[in-house]
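Q: Next up: some structures, all given as structure tokens.
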Structure I
Amino acid sequence: MSSSIIIQQPQGPAQQLMLLYHGFGASPADMTPVGQRLAQEFPNAFIVSVQASDLSEVGAGYQWFGVRGVTEENRPERVAQAMPSFIASIEHWQKMTGVEAAATAIIGFSQGAIMALESTQQEKFLAGRIMALSGRFAQLPMAISTNVTVHFLHGKEDSVIHYGYCVTAAEHLVKQGSDITADILPFLDHSISPEMQDLVIERLKGHIPKRHWEEALKASK
């Protein structure tokens, strides 16, 4: 994890852990603008931009899984093969910071978002919040844990990963009773704009996870 970038380390114990995961052919530096924006709003959060485990097979940068010859049929297997190292990175920073899964937010872009979304399908509870920026599920899940809140943010002009994957997943998960939000930005391509960064902050600060208000309701009875 030495090549990851620590964007913010609070002076005292971290109250939250925010892990940023870049896309294919990118590096931790590509996610630092998002991390710096988060640092402005969450001064007590430990914020890290994590480097993928493998060098990109196409051009520079790094990858979570290979894209040469990728299809709808073989993508889930490739993601599954990459998942152990992805989970290891989450557990590494949780152990280092002392922050538990419930206070961990995983924020991924593109391929990083694919990995983040698929992490909700693991037996172990890894993070209370998942933010998928311009991403998709490798395969549509039956459901996700009620302990997890998922935020989808996607550009309508995205030519790399069609925004329809976001809409389909959001509609499906709502029917399953999952705690999700979904925002489609009408003129955005496959990138993270200032508007998307603002929405990341808005969702993290303004959306109360379903599990929290259910616990409050039980306590009030």
Structure II
Amino acid sequence: MLRIAVLISGNGTNLQAVINAIKDGYLDCKIEMVISDNPDAYGVKRAQNNCIPVYVFDRKVYKKDLSDQILKTVDGRADLIVLAGYLSIIRGEILTKFREKIINIHPSLIPEFCGKGMYGEKVHEAVISSQKEESGCTVHFVDDGTDTGPIIMQKRIKLNKNETPYSLALRVHNLEYSSLLQTLKLFCDKRIKISGGKVIIKESKNVEKGINKCVL
């Protein structure tokens, strides 16, 4: 069974989506731990409510040592690290030890509107001000750059005529749930590999069960 560590910074709705999908039987994996860089993150309570071990490493306290502390915590205990609304930068030895074993969700169609300073509502503001016709989300591997790792999955939506950063954020966030769950399903089924810096999805011989609507 795939063991995952989920890293959060805020509300934890993506975490809740994973918890629900495991309970529903869609995902054959276990959340070994939840790690937060924010002691006030509501996602911490979501984990506690589901009896998942929680570790809080305040980014204001650990600063440049944060990634090393996370590595000490996950090493030997997780097969995959999932950044689910995690705002701190992963750096250092953890990128080597967990090479191609860390994934992130970004609220835009990488390579557009990503990189340093592009997070949260700032992304959606940039999309709208650029008068783009579509946006979406991207699930990708984490490397030593910022939002530069191989792309696993992207989902797109058309922007509405009177779109606002808030309304776009809500619509993109809904895409994130299904994208994350489908990506984790691929990992559970061992269907993901990287060749030549690109992600290859192996064909499945089995018919996948649908994703039930998650109550967040």
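Q: To which of I, II does the computed value 2.1 (distance in nm of label points 7 Å out along Cα→Cβ at positions 77 and 117) belong?
A: Numbers: I: 2.1; II: 3.7.
Answer for the origin of the read-out: I.
Q: Given 20 as the derived value for relative contact order in percent (Cα under 8 Å, 6 or more apart), which of the supplied structures I, II does it correspond to?
A: II
Q: So if we calculate FRET efficiency 1/(1 + (r/R0)^6) of positions 45 and 133 (r between Cβ atoms, R0 = 35 Å, to 0.05) for every structure here (I, II), which label has the highest result?
A: Details: I: 1.00; II: 0.35.
That would be structure I.
Values in this text are rule-based calculations from the coordinates and carry no lab data. Remember, predicted model here, so these are calculated numbers, not experimental data. Cβ atoms are built from the backbone, for glycine too; each structure is taken alone.
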